[in-house]
Structure 1
Amino acid sequence: MFTEHKAKEFAEHWIQAWNNHDIESIVSHYAEDVEYFSPFLTRLANNPHGTLCGKWALKEYLAKGLAAYPDLNFVLKNVLFGVRSIVIQYQSVNNLNASEVFEFDENGLVSRVQCHYDKW
């Protein structure tokens, strides 16, 4: 189970990794068999289903995102925590409001992500 402190610590590290454009630090949060769901996949990866499976496929996609948005700077707004999941709310690229639901495996790595945006 997550505590408020542990959830905020994860969120701050995740945001900082993105703002540093550090792909290795970003993907260090994810399990090898991670499932990833995002509407951005339809644009950046020409993936009509908006889903990816596997850490290395995710790394390739996230690297495209960093390249497409060289001025990317996320702003953390809120962190919600549950038993084996957290929700990070942040300001994303193009001033989009974003929320990501992270589910964690027994090793504390992200096993499933659902990305949400306020507009498209």
Structure 2
Amino acid sequence: MKMFMKHALICDNYSTHEHQRVQRWLEAHKRFHVRFTPTSASWVNLVEHFFRDLTHNRLRRGVFQDLEQLIMAIGDYIDGHNQNPKPFIWTAKANDILEKVTRAQTALNKRRSA
């Protein structure tokens, strides 16, 4: 009997995981279990933080004469970010996060039942 360590794949709710090829791969690799971030919790997805920072620190109020300037600005921001990378450190407490999720889910359920 083979023993496999189980691995969780954390995914956002984009539908790529529903594709037949992905489903076949997951079926063939039983040690992987897919877990999804809640649709109402973009703050859990770290790439959302990066895009927010890119928008806030470089793109908002920027003036770009053409697409090439915009592409260069994004590239320059990424290069600068990669020269001085910093790990993301969660500052919120787990209980605070869970309370926020519970409040959001309650509000969402109220809207759906209205």
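Only the coordinates and a few stated rules stand behind these numbers; no lab work does. Values in this document were obtained by computation on a predicted structure and should not be read as measured data. Cβ atoms are built from the backbone, for glycine too; each structure is taken alone.
Each of 1, 2 could give relative contact order in percent (Cα under 8 Å, 6 or more apart), but the derived value 26 comes from 1. Ranked by Kirkwood radius over Cα pairs in Å, for residues 24-63 alone, structures 1, 2 are topped by 2, which has the highest value. If Cα Rg over 2.2 N^0.38 Å comes out at 1.47 when worked out from the coordinates, which of 1, 2 was used? Here the read-out was taken from 2. The greatest value of mean count of other Cβ atoms within 10 Å over residues 80-87 among structures 1, 2 is that of 1.
Here helix-only ellipticity at 222 nm (-39500 (n - 2.57) for each DSSP H run of 4 or more, over all residues; to 500) was derived from just one of the structures 1, 2, and that gives -10000; the source is 1. Ranked by FRET efficiency 1/(1 + (r/R0)^6) of positions 16 and 56 (r between Cβ atoms, R0 = 30 Å, to 0.05), which of 1, 2 sits at the highest value? Biggest value here belongs to 1.
Tell me which structure, out of 1, 2, gives 3.0 once distance in nm of label points 7 Å out along Cα→Cβ at positions 72 and 88 is calculated. Structure 2 accounts for this read-out.
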